[in-house]
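Please treat every number below as a calculation from the coordinates, not as lab data. A quick note: this is a predicted structure, and the numbers were derived from the prediction, not measured. Cβ atoms are built from the backbone, for glycine too; each structure is taken alone.
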Structure P
Amino acid sequence: MASKIKATELQEGNIVILEPKGNFVGGDETDDLRDTIKKYADSGNKKLIIDLGGVSYLNSTALGVLISSHANYTKREGKVKLCQINKNLENLFVITKLSLIFDSFPKQEEAIASFAN
């Protein structure tokens, strides 16, 4: 069963917040994430926050989706920021050196506030 990714659009600041939930292991749920990010990127969004608080596992395919979204946004002078990364995912981001690429924040509010700078 495909997961539903909650998307919140903040009119103030044109920020989109995605809240995927569950395990992302390269199936339909990962395609959903890719398609959702692409939809916002194609519509010209430049401020994306991916809240990983409800995500317990990401495999290499899912990480690839995050990396390509980061590349796409950067190319268009946009930003992808992450928040609420659990300990397991945090270790994964450190090992893969992705923690050096992505700005990440403990709370969604902090990620939102970071766009104001």
Structure Q
Amino acid sequence: MEGFEVSQSETGGVSILCLKGYLDAHTAPDLENAIQRLVDKKTYEIVVNFTDLTYISSAGLGVFMGFIEDVRKNGGDIKLTNMKPKIYRVFDLLGFPTLYDILDEQQTAVDRFSKN
């Protein structure tokens, strides 16, 4: 089984989480912890970059649903970027494009925060 990594950086006051590998029920807590750390620091402008993510399960999707209400209630958002077509199809199948900004490029997502 593939591993999973979350790395964090910041650009222009926006936190970037880069996902790599295999996001399933066993690795979802790693993503959950990374987002929770941001929320605990009152960081509510979050971009999640999926460039190196090869798989996502419903448990991974659930992590995003678990945080979006709290983040938006605090004036922020979670924007999703750089999805491979097979990852996007999973999000699309469950109606995520109506709930989230899903963008092709990380910089486009970062720029959207400055326009709010």
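Distance in nm of label points 7 Å out along Cα→Cβ at positions 6 and 86 was computed and gave 1.6; which structure, P, Q, did it come from?
Going through each structure in turn, the value belongs to P.
Computing distance in nm of label points 7 Å out along Cα→Cβ at positions 46 and 78 gives 1.1 for which of P, Q? Of the structures listed, the value fits P.
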